[in-house]
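Next up, some structures in structure tokens.
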Structure 1
Amino acid sequence: MEANLVQAVVAVLTVSFILRQCGRALWYLVWRPYAVARWFRRQGIQGPPYRLVVGSLPEFRRLLISGRAYALDAGCHDYASLVYPFFQKMTSKYGRTFLCWLGPIPTICSTDMELVKQVLADRTNLFQKAYSLNHKFEIILGKGLVFVNGDDWKRQRRVVHPVFNPERLVSMSAIASESSQQMMERWFAKIKRGDGHQVETDISCDFNELTLTVITWVIYGKNYEDASGVMQLLREVQALTVSSFLDPPIPWFRYLPTLRNLRLRQLDKLVTSKITRLIQERVTNKDAEGGYGDDLLGPMVQAWSDAGTLSMEEIIGECKTFLAAGQDTSGNLLAWVMFLLSSYPEWQEKVREEVLRECPDNNGVPSVDALRKLKMLNTTLLEALRLYNPVPFMLRKTATDTTLANIRVPKGTTIMIPIAMLHRDKDVWGADSNEFNPMRFENGISRAANHPNALFSFSYGPRACIGQNFAMIEAQTVVSMILRRFSFSPSPNYVHKPTNKITLTPKYGVPLIVKHCSMMGETKFELLLGLMFEEL
């Protein structure tokens with residue numbers, strides 16, 4: 001009797017649990033999307049209809065696959081049809097702000113400048129960072145400063161921010177100089193082995209190697225070689241994550257034991273164990289080394305070991321964040337800069353002449369003070385960031401019901417900001433928004449467009465990239481050093497196909513023809529001659 005009663009109770013509880021879960025699933029997958037879509041329609045916000053479970057993801061997938069069939073002309077800088085054709089199509093159909101669906105998650109995509117700035121300028125933690133597009137990003141970027149929110153973000157930022165002070169930036173510039181010198185020596189060797197005048201090289205591979213050396217040194221100091229293996233693992237994670245964009249658009253698919261998901265979990269464990277070992281070595285060698293180190297890892301280990309301010313998981317997340325984000329974005333920025341300078345030789349000569357004029361030789365290593373004088377180089381870098389922004393999207397998620405640019409937005413809505421479309425808005429940047437024109441920045445970022453501070457390459461507001469000064473100094477140092485000694489022209493083997501691999505990447509690399517040019521060559525002579533006439 002008692003056994004039967006127990007079985008009956010268990011059966012009732014099981015049925016109750018199943019019914020409850022079914023009810024929650026129906027609410028999440030059917031009723032809520034229907035109600036949210038109706039809510040937005042009443043406010044004039046349209047978009048493609050919600051499809052049960054999968055939302056807009058099949059259309060995302062179809063358009064991305066169709067875009068793989070062709071490349072762009074090398075002079076075309078409008079790559080929206082390749083990188084996010086869905087948003088280009090929906091914007092033309094539904095306007096600047098429309099509703100789409102990441103599975104059952106409602107997503108407002110907008111190129112409305114006022115809406116975007118309201119989201120990014122928020123200081124109340126209302127619009128939070130989230131891995132809405134692909135949760136596998138967490139394996140690459142961790143739970144570091146880029147993706148944490150609220151008090152956790154403030155606490156982590158207090159530890160990390162001092163690392164990017166002016167004195168540290170000088171030492172970081174020296175690291176970039178040394179790495180650039182090593183890269184140029186390899187170019188000299190290649191040219192010598194060839195015809196003695198020029199060589200073709202994939203500049204994107206060269207810059208990836210350079211920026212990997214720089215960022216690992218910044219994070220791990222003299223032990224940077226021990227950390228290089230971490231980046232190799234993260235690159236495999238990145239490749240697997242990008243390929244997962246085309247997974248079946250089924251919620252919770254990442255939990256299934258597919259070969260890709262199993263490999264990602266294995267890689268995550270390997271990365272975590274390698275970073276953990278490096279952290280533990282710092283603690284073990286603290287007394288012998290006279291502290292935890294003056295690199296980025298040092299203050300974080302101290303915050304964990306001595307103050308208890310950071311957890312081990314947070315340090316690992318920060319290491320992932322700065323290693324993956326710092327290397328990939330900087331390497332691709334440099335590649336796109338050199339692509340543009342090779343495509344516009346007149347600008348290459350202008351920047352080279354400025355470098356030769358403003359930077360004393362000093363063994364080819366520019367000082368930070370000298371870099372500040374390179375106005376034309378700086379405008380070129382800003383224009384490259386506008387046209388080929390390293391991160392194609394920004395995502396936020398509403399923490400509660402709110403009003404956004406007069407639109408009432410429910411809690412849990414993802415806000416998607418397609419940066420490249422904002423950077424090509426003709427109403428903001430003018431009729432030449434798809435053209436390379438560094439002079440638009442000659443009076444600074446705030447006056448470059450019809451809307452103040454319309455460049456979002458390092459985001460905007462309190463969550464702007466903490467490493468933006470380092471990224472700019474690194475790029476200025478590298479470009480100024482190589483322009484003193486080399487000139488570049490397009491290779492006939494180059495295929496212009498920007499692609500989204502979390503960062504904006506040249507799919508087939510950037511092969512360029514690299515020529516050695518003496519510092520006292522024709523360009524220098526003409527420059528000195530011009531200065532003499534100015535004196536007269």
Structure 2
Amino acid sequence: MTASATSTAILVALEQAPEQEWLEHGRALALRADLAGALAVFSAAARRYPASGEVRVGLAGLHWQMQQQTQAEALLRDWLAQHPAHVAATFLLVRLLREQGRMQAAAQSMRQLFEHGPHDTDTVIQAVEMLDDYGRPQDAAVICEAELAAGSTDPRMHAYAGMLGIQLGEFERVRERYEFALAHSPVAVEWNIPIGLSGLQRYQDSSHPDFALFREVLNRPGLSDKTRITTLFALGKAHDDIADYAQAASYLREANTLAHAAGSWSRKQWNRSVEARLAAKPYPFTLPAPADWTPIFIVGVPRSGTTLLAELIARHPQVRNRGELGWLKALAQRLSLTTASQQDPYEQAAAIYAAQLRQDDGDAHWFIDKQPLNLLHVDLIMALWPNARIIHCQRHARDTALSLWSQSFHDQAHDYAYDFGDISALIRGCRRLAMHWSARYPEAFRTVHYEDLVTAPDDIVAALIDWLGLPAMSPSDPMQKPHGISTASAWQARQPVHTRSAGRWREYAAYLPELLRVPLP
């Protein structure tokens with residue numbers, strides 16, 4: 001029996017069946033990759049059950065899966081015009097819009113859901129997490145704060161509001177939200193609150209109540225290993241602020257020992273990946289350069305000034321800072337399964353990334369991706385966008401190592417940060433890569449030294465703006481506000497530029513002899 005005859009037979013058999021049976025058959029066909037058959041079933045079900053949101057969402061999802069985004073969006077928008085509080089349709093539409101880089105439209109659709117009546121807390125949290133993952137902390141915070149204003153006493157909601165407040169630089173609000181969560185849930189300390197509180201300010205002395213809170217948390221029975229580690233990092237940071245370097249080193253050593261034991265970073269794998277990049281030949285082609293926009297990649301070892309530099313450049317009205325996108329690494333992995341003679345996959349990858357970088361929030365022409373370890377993919381960058389500009393941040397190796405070793409990272413990709421030997425390997429690899437790319441692409445690659453940046457930020461940024469081809473700023477130009485910062489630099493990057501962190505490693509040399517084994521620049 002042909003596929004068409006099979007679909008017809010299924011539709012005949014389902015003619016008198018209840019809605020749930022239609023859904024089950026359609027989903028089963030989709031799971032077997034018979035998308036055409038599944039589409040026939042869902043289309044017929046939509047005619048038979050026009051009031052079913054589950055059928056409508058399933059039909060839209062199939063259109064999306066079949067790369068028919070226009071039809072999928074039309075179905076969802078038509079349904080939401082009639083049922084604006086429908087959760088599943090909204091979430092599917094938001095995911096579809098995000099795939100196309102239409103982040104502003106996605107955020108607007110999500111916010112509209114909560115303008116049409118209340119939803120349960122789990123739905124609110126799912127929406128907040130989704131918007132945060134999509135780089136829209138401001139929109140996520142609006143939803144969170146509206147729930148709190150409506151009287152929500154769920155400590156999770158307060159904790160999420162606090163987390164978002166850190167990214168948005170609203171530090172006073174963060175403390176208020178976190179203190180509520182701690183007072184109303186015995187497990188709130190497991191929600192990264194101690195480490196969050198430690199980053200809200202620079203402590204002046206040990207009488208601050210956070211010191212006592214962090215020590216009390218460490219003494220709680222049943223504390224998870226993760227929270228013990230992050231709280232030790234919080235205490236280390238607090239003692240560093242008050243120049244109690246011996247105590248800071250002690251807490252940080254304990255935190256790093258525990259984190260390293262649980263880590264998964266492979267020094268051998270890192271070294272192999274560096275050697276592979278150094279040995280690889282340039283791609284045998286370059287795609288046409290975009291005519292109306294320029295990608296800017298800020299790369300280097302993490303904690304070398306990438307966040308600060310991105311924020312300073314993004315004050316220009318023609319620049320948008322997208323933070324640390326993860327798309328290039330994912331696309332590079334996908335392209336590694338193809339051959340460089342097949343250009344179609346590369347064109348598709350360039351289009352996917354461009355949508356995520358450019359988005360739909362204005363008429364800027366320069367866009368920053370400050371994922372530091374895009375340093376591994378410079379050959380791919382130059383093949384996909386020959387007009388790209390790559391700014392490499394370099395900082396004194398021992399300052400970089402100490403800064404990394406002092407941080408608690410949420411992403412396992414940074415597990416190297418808990419061991420000075422691993423950190424040294426990372427720095428050496430990045431230095432070799434930077435020298436290699438600088439020689440291969442001298443017109444597109446420029447190194448900025450952190451020490452120069454914090455000493456003369458205006459001069460360094462002005463020179464970069466000229467090199468990037470940006471129009472010079474005039475005093476009447478509106479200065480862009482900092483966007484949501486989700487890295488460990490959320491507080492520091494919003495402070496006036498200073499030189500206190502240059503040479504900081506010397507304060508710790510007596511307590512951390514491993515620092516002296518980190519290679520000098």
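Read the figures in this text as sums done on the coordinates, not as results from a lab. A quick note: this is a predicted structure, and the numbers were derived from the prediction, not measured. Cβ atoms are built from the backbone, for glycine too; each structure is taken alone.
Among candidates 1, 2, the computation of P(r) over Cα pairs in 5 Å bins from 0, in percent, for residues 186-305 alone that gave 2, 9, 14, 15, 14, 10, 8, 7, 7, 7, 4, 2, 0 used structure 2. Largest in distance in nm of label points 7 Å out along Cα→Cβ at positions 34 and 346 among the labelled structures 1, 2 is structure 1. Here FRET efficiency 1/(1 + (r/R0)^6) of positions 10 and 410 (r between Cβ atoms, R0 = 35 Å, to 0.05) was derived from just one of the structures 1, 2, and that gives 0.40; the source is 1.
Computing relative contact order in percent (Cα under 8 Å, 6 or more apart) gives 22 for which of 1, 2? Of the options listed, only 1 reproduces it.
semi-axes √(5λ) of the Cα gyration tensor in Å, for residues 194-265 alone computed as 20, 14, 10: which structure among 1, 2? Here the read-out was taken from 2.
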